[in-house]
Each structure stands twice: as structure tokens, then as C-alpha cells.
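**Student:** What follows are several structures.
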Structure 1
């Protein structure tokens, strides 16, 4: 588990990168230990995922088994944290970018915090009925596009990749997220 100092430094580094500041890279622990500890973000953000599962349970069709939904969401959440880093390892090998793979995944993992913090108040407002689903969906679409640009910048900076290669990695991530989501949806 990362220390409080490593957590705050990594979140700050993620924030700096979100502001298109390459110096944000200096705030991360780029060691192999930092690589493994960066997956702590999955635990850090799990309560937010649990809130969304709770919302799904409250709005699920009567024939949906709640226990099954929870189990599928837990497996999907875990897969979401495993599938892309593994696929990125193979992609980086193919593209000759393995020298910076560890740093890339460290930054990639920590970069999930900023979008979650941005989406949180929007999601809460929608859940409480303070923001209708139409405007909330539009705002979240804008946030999603910004996150894709953020991930592109991270791939460029952390891997030293060119723009097209960074875009290919972002497309790979998006494709894998959709496949995990669609696979989970089919199991319901």
C-alpha cells in the first residue's frame, strides 16, 4: 500500500498532467514498487464504483438478480484494472516502447483519480435528482472526451510516444473497456 505522501504526490502529479504540465511526471514513484502500489487506486476508487452499483440495483429490472449483478460488477471492475495494463504491455512491446512501460502504467493508474473526482459531483447531482439525466449525460460526455485527451497526453509524455501511437493506445483502452462492459451486460 502506498504511503499518504505517495498518494498525495501521485494525485498532485495527475492533476499537473491534467493541466498539460509535463512536470507532473516528477511527482510519481517510477519504481517497480511504485508500479504495484499504483494499483491501490482501484481500492481507492472502489467506493465510487460501489455507489454506481447501488444505483444500478435501485433501478434494475425486477427480473435482475441483485447478487448476480453485484458479482458481475465486482469481476468487471477487477478486469478493468487488469486487462488494459496487460494489453498495453504487449502493445508497447510491439511498438518498441517497453523502456517506459512501468512509468506509463503508474501514471495511467493514478490518472483515474482526477476524472473520478470530476464525475463525482455530477453523478451525485443526477442521483439526487438535482440534475436531470439529459444534462448530466451531456456533461459526462464532455468529461469523457476530456479524459480521452488526458490519456493521450499521458501516453505521449510517459512513453515518449508520437501522437498517432498515443491515439492507438487510447483507442485500445476504450475498446477493451467497451468489451468488458459488453461482456458484463451479456451476463445479466
Structure 2
């Protein structure tokens, strides 16, 4: 993802970015919102399409692999609950990344931030939409996230906030109700042993 962002933004005349700058920008919202922030202008649909094409090419070239233990954690969880995704990325990103990782069929609901724009995290809109699609209430939902913003999103929606300490942005877990160190800890932490 960072490689696709840096190349696309540079190609469109934006600043030269490093990986850490791109990762820190994820809290802004969708890829379009991130690109607009770095470019200082609105982007055209063809420009976001170009980003998605570059992301797909990078995913094919580099491969996309789930964090170790994700697949092993999803299997027991799926036996007990419906699984969904809400991300600040857009559906184009989600389709590329879940597909490349072989996880596209593991989730009954997938919500991208582009579906709830401009109500990005920490607004609860995307999580509430995922709950609606899953047919569950937020009060009976655990939202696993890798940034403090995810914990805030869960609380604003009325869901349990679970910190994925293995995530790239996870340093401070004070915004969460529960913290897990490894994906394989999730079933036990949520009472599904």
C-alpha cells in the first residue's frame, strides 16, 4: 500500500513521501482523501482508478500475506459469529488486498470508508453499517483495530474495542477495552475457546 501511494502521488506531482508518512496518513480516511491531502487538490476518478491499478500491480508483484495467525484466528471465530470488515480504506483497496491475501470469502460484510464518506473514523457510521449488514447490534459486536482511532470508533458505535497489538500503528491501547498480542489470542479473549 505505501509503495502504491508514494508512486501515485509522485506521478501526480505531489511530494516525495516515505513509508512512515504514508502509514501515518491512514487515519485521514479513504485513499482519495489521503491523496487529496498530499496533493492539495481534489482528485479525479481516473486518478483514484490509477492508484487502484498500481495497488493491484504492487500486490501481484510483492504478494499480500495476512499477519501470522490471522487465518487460524478467523476459523474458530467464524464458527460462532458473523465476521465483517470496516476500514478507512475504500472498497477498491479492500477488494485488492483481501483478494490478494486469499481472505475475500471470509467476511459476510465488508464496508469501505467511501460508503460512509465524509464520516470517516472515529465516527461510528461505517461500523454501524457493517453491523446492519451482518444483522447484529453494535452492543453485541467486537471491533478489532490497530490504531487508537479504531478504539474510539468502537466506543462511538457502542461496540467492544479490541486492540490488535500486532498492528503497524498500535502503540497506545488506552482507547480499547481489551488488548491481544497475537491474532490467535482473539478467540479466547472474546470467549470462543
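Readers should treat all values here as calculations from the given coordinates under stated rules, not as data from a laboratory. Because the structure is predicted, anything quoted here is derived from the model rather than measured. Cβ atoms are built from the backbone, for glycine too; each structure is taken alone.
**Student:** Once FRET efficiency 1/(1 + (r/R0)^6) of positions 18 and 106 (r between Cβ atoms, R0 = 30 Å, to 0.05) is calculated for every structure in 1, 2, which label goes with the largest value? Kindly include the intermediate steps, with their values, before the conclusion.
**Tutor:** Values: 1: 1.00; 2: 0.40.
Result for FRET efficiency 1/(1 + (r/R0)^6) of positions 18 and 106 (r between Cβ atoms, R0 = 30 Å, to 0.05) over 1, 2: largest is 1.
**Student:** Now, a different point. Here percent of Cα pairs over 26 Å apart has been calculated and equals 30, so which of 1, 2 was it run on? List each step's numbers first, then the result.
**Tutor:** Working: 1: 34; 2: 30.
Answer for the origin of the read-out: 2.
**Student:** Sticking with this structure for a sec: Which of 1, 2 yields -13500 for helix-only ellipticity at 222 nm (-39500 (n - 2.57) for each DSSP H run of 4 or more, over all residues; to 500), as computed? Before the final figure, lay out the partial values.
**Tutor:** Details: 1: -27000; 2: -13500.
Source structure for this number: 2.
**Student:** When you work out FRET efficiency 1/(1 + (r/R0)^6) of positions 90 and 130 (r between Cβ atoms, R0 = 25 Å, to 0.05) for each of the structures 1, 2, which one comes out largest? Don't skip to the end; give the middle numbers.
**Tutor:** Details: 1: 0.05; 2: 0.95.
Largest calculated value belongs to 2.
**Student:** Between 1, 2, which one scores greatest on distance in nm of label points 7 Å out along Cα→Cβ at positions 74 and 146? Before the final figure, lay out the partial values.
**Tutor:** Working: 1: 3.4; 2: 1.4.
Between 1, 2, the highest calculated value is found for 1.
**Student:** State the single structure among 1, 2 that was used to calculate mean count of other Cβ atoms within 10 Å over residues 2-9, giving 13.9.
**Tutor:** Details: 1: 13.9; 2: 20.4.
Structure 1 accounts for this read-out.
**Student:** Okay, next question. Here relative contact order in percent (Cα under 8 Å, 6 or more apart) was calculated and came to 17; which of the structures 1, 2 was it taken from? Walk me through the intermediate numbers first.
**Tutor:** Working: 1: 28; 2: 17.
For relative contact order in percent (Cα under 8 Å, 6 or more apart), the value 17 is produced by structure 2.
**Student:** Of the structures 1, 2, report the one carrying the highest value of mean count of other Cβ atoms within 10 Å over residues 82-89.
**Tutor:** Values: 1: 16.1; 2: 20.9.
Comparing 1, 2, the top value of mean count of other Cβ atoms within 10 Å over residues 82-89 belongs to 2.
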